[in-house]
Structure 1
């Protein structure tokens with residue numbers, strides 16, 4: 001740093017300078033130090049990207065960041081390798097229609113071949129969609145006046161759910177909601193898509209479909225909330241979104257089978273309490289180091305996301321020249337994770353845990369020796385002293401070691417919180433395609449439906465068919481998606 005060099009020169013010559021020059025030099029050095037700190041702070045902000053922080057890749061600048069991929073080149077050519085079986089279409093055993101071309105006479109000598117056995121049957125198939133159109137069902141109910149009692153009667157038999165002169169069936173409703181909640185199409189494009197089937201929908205009708213689905217899924221959400229609470233491992237995170245141009249948060253509570261979303265104006269404890277999961281969850285709580293999760297939900301076993309930490313370590317290497325201890329820490333975490341995944345028990349042997357913990361503590365101590373904690377110059381004890389980003393990272397490694405290394409000793413703990421991040425990512429895709437929400441009510445309804453559709457996909461069910469059940473009166477078969485498998 002320039003200020004450090006100037007200060008060294010000044011201290012070496014300070015005895016020969018007049019008092020006024022000393023005061024001026026000290027002031028000048030202080031100004032230079034402040035300017036250098038500001039420049040570094042701005043450069044650090046510009047250097048943040050998806051590879052060294054939690055910033056999404058969509059917000060990276062047009063200039064690609066320096067590649068620090070942990071993947072090793074295999075040396076193989078791109079594409080399918082030798083011996084790889086293709087994934088193209090295969091012949092169907094039961095085709096819907098068959099055109100058979102028979103050979104009844106010899107093209108050469110005109111001999112009769114009708115009773116000749118077939119040497120080889122060449123099969124070729126073409127798969128296509130049938131003409132796309134809807135099926136309109138009309139219910140005609142007779143009304144007659146009895147000549148004896150002079151009373152007018154209506155014939156019974158019309159289904160109870162047919163309440164209006166014209167209404168849309170469960171499949172049209174399900175497909176419309178699916179295109180919104182899973183394919184993230186805006187209303188205009190949903191209407192254009194449904195027009196292919198000859199269905200003319202209005203924006204108000206689509207809103208009614210969404211509101212109806214969310215209303216019928218109230219019991220589903222309550223059941224799934226309890227299923228997540230009873231799970232051995234849960235993944236929790238949040239991301240921002242706009243509601244009427246105002247910042248809100250999408251919260252997620254997820255497992256490998258379930259996915260619960262909630263829209264809220266707050267990011268922290270108030271939202272967690274309204275979601276009603278974290279306060280009752282007793283499994284392994286995977287999370288990042290956001291302060292609202294820390295030291296509150298003691299009934300759960302916490303596991304910090306190591307993917308976040310690795311990105312922070314990369315930032316420390318790139319911006320603060322901390323490669324001496326940060327790169328070995330990255331290697332240690334990845335090596336421990338690989339060993340854990342290869343273990344038949346899902347956890348590391350006690351001896352390996354001890355070795356890794358010893359190396360972990362050594363690297364943290366080395367980092368702290370290179371980045372000593374700042375103390376107040378005036379000797380005050382009140383209030384916290386601001387530390388550098390690297391120093392705060394080291395303190396996190398020092399104070400949260402058990403939560404960081406949880407994946408080595410608990411079979412229900414994972415190395416990352418990627419499950420929650422993957423589930424949230426699709427909501428960001430929706431934001432980029434369709435923008436934010438025009439009302440909080442619409443956003444809450446969308447999150448309810450999105451929870452249902454995402455859970456159906458996780459459990460291997462067809463989301464459209466499950467939505468058809470939701471819109472079918474007196475059908476509760478979709479509730480199995482919210483329950484733990486027996």
Structure 2
């Protein structure tokens with residue numbers, strides 16, 4: 001949307017600017033820098049030098065923008081690769097048309113808070129990849145077996161693995177590893193069928209990576225496959241938020257842009273690689289130590305991960321292209337794990353009930369319960385499962401957009417300053433709340449600096465209103481007036 005106003009003899013256009021992942025938007029006068037626009041709209045962008053173009057900390061990513069030409073000052077801080085992806089310095093880029101701007105986490109003052117905690121569960125370990133240590137007889141004039149046939153024969157004799165194949169990267173390094181290890185090596189085998197890697201000496205600890213690809217966030221869990229221990233966890237924003245906040249927006253993007261599907265697919269792969277880099281940086285491991293990945297996500301995320309066109313998911317009856325599980329190579333997806341690592345993608349159920357819901361079923365096992373169980377996954381795309389060992393029923397809904405600002409005046413994502421907890425005294429109706437980034441409740445802290453309310457705070461608030469008798473089961477207001485803190489205003493509390 002463009003509007004014009006007359007200022008002296010010149011016409012000044014007002015341009016629509018949208019910042020992600022906050023979702024804040026507004027009209028900005030043409031010619032202002034992105035940094036100035038962010039300041040006017042209350043969006044935090046790191047700028048240590050105060051906009052003097054000397055620190056390079058205010059990088060933003062642009063999509064379908066109309067900006068001033070790339071400058072020499074920006075070339076000092078932005079690589080050619082970043083430039084091709086749409087990165088600019090917000091203090092140098094001037095807005096010439098409607099702009100859609102992503103603020104990367106490293107450039108954001110208000111860091112996104114991602115709550116992806118784990119629950120420790122006792123399970124029987126049965127990893128898909130196992131290490132097999134062998135000591136081989138070196139070749140001689142009386143024994144001229146090839147290196148691979150020698151390894152295969154020894155593994156078959158000692159571990160009863162008769163049908164082994166070897167992946168190409170492992171085959172290429174096999175001769176050097178055999179001799180470096182003095183013919184004592186560990187073969188890392190997937191499903192007792194395929195040799196993924198060979199390493200000199202005895203190796204016992206192998207590592208896998210579990211990933212939940214949400215519409216808004218990506219959560220990763222690095223696991224020791226020998227002990228079952230979750231070594232470290234990490235979460236990032238899903239980079240696809242620049243193309244739409246919900247799954248329907250992203251489906252629409254693939255339909256209305258000729259390169260939309262490839263952009264969304266590549267954005268997701270880049271995000272996964274960023275997650276792998278972040279999580280290995282917390283340990284002594286490298287990305288090549290990740291030999292197995294298990295990935296879940298809703299149906300649209302599943303399709304975009306693989307590069308499957310999701311357009312027909314947006315049309316009733318919402319059929320997926322594929323519902324069964326998949327096994328792919330990390331190198332085929334462009335993931336920066338071990339090139340031979342197997343990527344196992346869990347199956348999806350139907351429509352928008354995806355592989356993430358299957359992961360919930362495997363974890364919580366309602367199909368083994370006699371009692372009726374209800375499981376709710378509240379995310380940008382929400383799933384519900386109800387049932388027991390006799391029958392299970394699943395459904396999905398667009399949860400995040402309903403709670404995080406789509407039609408909520410002060411709704412926002414879970415960032416510092418967002419109200420995340422609410423308590424209402426049923427006797428006095430006194431309201432207590434707690435914001436992200438402050439451990440104290442508002443009753444203990446006179447100025448908690450609340451900026452808005454996120455989804456968990458909204459759910460908390462509705463529950464507290466019902467518990468205090470202020471609304472009924474249908475959400476209707478019970479309290480009709482009075483001098484308390486919940487006076488009726490325009491028909492609402």
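Assuming 19 is relative contact order in percent (Cα under 8 Å, 6 or more apart) as calculated from a single structure, say which of 1, 2 it is. Attributed to the structure labelled 1. Hey, distance in nm of label points 7 Å out along Cα→Cβ at positions 150 and 342 derived from one of 1, 2 reads 2.8; which structure? Derived from 2, not from the others. Here Cα extents along the principal axes in Å was derived from just one of the structures 1, 2, and that gives 123, 83, 47; the source is 1. For which of 1, 2 does helix-only ellipticity at 222 nm (-39500 (n - 2.57) for each DSSP H run of 4 or more, over all residues; to 500), calculated from the coordinates, equal -14000? Label of the originating structure: 1. When mean count of other Cβ atoms within 10 Å over residues 126-133 is computed for each of 1, 2, which one produces 6.5? Label of the source structure: 1.
Where is FRET efficiency 1/(1 + (r/R0)^6) of positions 166 and 446 (r between Cβ atoms, R0 = 35 Å, to 0.05) largest, in which of 1, 2? With respect to FRET efficiency 1/(1 + (r/R0)^6) of positions 166 and 446 (r between Cβ atoms, R0 = 35 Å, to 0.05), the highest-scoring structure among 1, 2 is 1.
Bear in mind that the values in this text are calculations on the coordinates, not laboratory data. Keep in mind that what you see is a predicted model, and the values were worked out from it rather than measured. Cβ atoms are built from the backbone, for glycine too; each structure is taken alone.
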